[in-house]
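Engineer: Structures incoming, each one as C-alpha cells.
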Structure 1
Amino acid sequence: MKTLTIGDKVPPFTLFDQHSNPYDFYAQAQHGKTIIYFYPKDESPVCTKEACSFRDSYTDFIEAGIKVIGINSGSVATHAAFAKANRLPFTLLSDPGNAVLKLFGVKSFLMMTGRETFLIDKDGTVLYSYRGFLAGAKHPEKVLKFIKSSK
C-alpha cells in the first residue's frame, strides 16, 4: 500500500486509547486539525524522546487548535503506563497488528515499524507529513515549522 501523502483522505478507523475508550477518528476530527504520529515502541529511547517533544510542544499545538495522537501496536496498558511515566497530556491509541499503520502506508525501517507524522485537516485530508525514523524528537519541530509557515 502507498503511504498517504498531502491531499489524500485518511481512511476511517476506530482504536482504543490508553484509558480503554474507543476513539473514532472521524467523530473526533470534525472538531479541528489532528496530528497523528506513528512510533515503534513505548519506552524505547527514541520513542520516548519523540513523545516528550510532543509533550513539550503540546501547548503550541493546542493553541493552534490541533489535537495530538500517538499510535503504535502497544497495548492499552503499556500506553497507559508510558503516558503516566512521561506525563503525556495527549491520546495514545493501541493499534494491534498495526492495521491502522498499514492503512496509512507507514513503511518499516530496519525490521521495526515506521515512524511518521501526519497533520490532518478536520475533513480527514492530509495537510503535511514527515518521515524521520531516527529523528523522533524532530517530528513536533517539523510540524510546528509547517504550521507557522502556513499562516
Structure 2
Amino acid sequence: MDLPTALAWLVGEWEGEGRGAYPGCDDFGYREHTVFRHPKPGEPTLAFATRTWLLDGSPSHEEAGYVRATEAGRVELVVAHPLGVVEVHGGTMTERGVELDSLAVACAPTASAVTQMRRVAEQRGDDLWYRLDMAARGKPLAFHCEATFHRSRS
C-alpha cells in the first residue's frame, strides 16, 4: 500500500513557532523543527524527528517516531521521548490531516507520569498546524502545546 495523500503531504522539513501551557507550569513560546521522511517507498510509513527550543534559544524537547497508515484507512503512531516516555496512538486520517489518541503510554521509572496524549495535525493551506493535549502528574487531559509550521524544505 502506498503512502496515502493524508500523510504524503507531510514529507519534508517544517519549521515554526508555537505556544504551550500546562496546569502547574508557566506558559511558554517555542520554535520547532520537524522532519518527515518516507523510509521505504511502497510502504505506508513515515519516520519523523522533531526538536524544540524556547524563544531564548535554550533547548526544550525532542521526540522521534513513526506514522503508519493501515489497510482499514486508519493511522497509527509510535513516539519515543528522551525523557523516558513512549506513546502508541491510533486514529483517523482525512484528506487534510490526522487525529490520534493514545492507546498506551509507558514511562520509565524516573520519567514524568504521563498517562494520556491526544495529537491532531492539519494541513492549513501550505502550512502544517498541530495541537498536543496531555494528561500527566495526576492532572486530566488538557491543552499542552500547538504550533504552525512552514515548509522549509521538500
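Engineer: Volume of the Cα convex hull per residue in Å³ was computed and gave 99; which structure, 1, 2, did it come from?
Structural biologist: On the way: 1: 99; 2: 109.
It must be structure 1, since only it matches.
Engineer: For which of 1, 2 does relative contact order in percent (Cα under 8 Å, 6 or more apart), calculated from the coordinates, equal 20?
Structural biologist: Working: 1: 33; 2: 20.
Only one of 1, 2 returns 20 for relative contact order in percent (Cα under 8 Å, 6 or more apart), namely 2.
Engineer: As an exercise: helix-only ellipticity at 222 nm (-39500 (n - 2.57) for each DSSP H run of 4 or more, over all residues; to 500), calculated from one structure in 1, 2, equals -500. Which structure is it? Working shown, then result.
Structural biologist: Details: 1: -9500; 2: -500.
Of the structures listed, the value fits 2.
Engineer: Work out the source of 2.5 here, i.e. which of 1, 2 gives that when distance in nm of label points 7 Å out along Cα→Cβ at positions 25 and 41 is computed. Working shown, then result.
Structural biologist: On the way: 1: 2.5; 2: 4.0.
The read-out was computed on structure 1.
Engineer: Quick one: FRET efficiency 1/(1 + (r/R0)^6) of positions 105 and 129 (r between Cβ atoms, R0 = 25 Å, to 0.05) came out at 1.00 when computed from one of 1, 2, so which one is it?
Structural biologist: On the way: 1: 1.00; 2: 0.60.
Label of the source structure: 1.
Rule-based calculations on the coordinates, nothing more; no lab input. Since we're looking at a predicted model, the values are computed, not measured. Cβ atoms are built from the backbone, for glycine too; each structure is taken alone.
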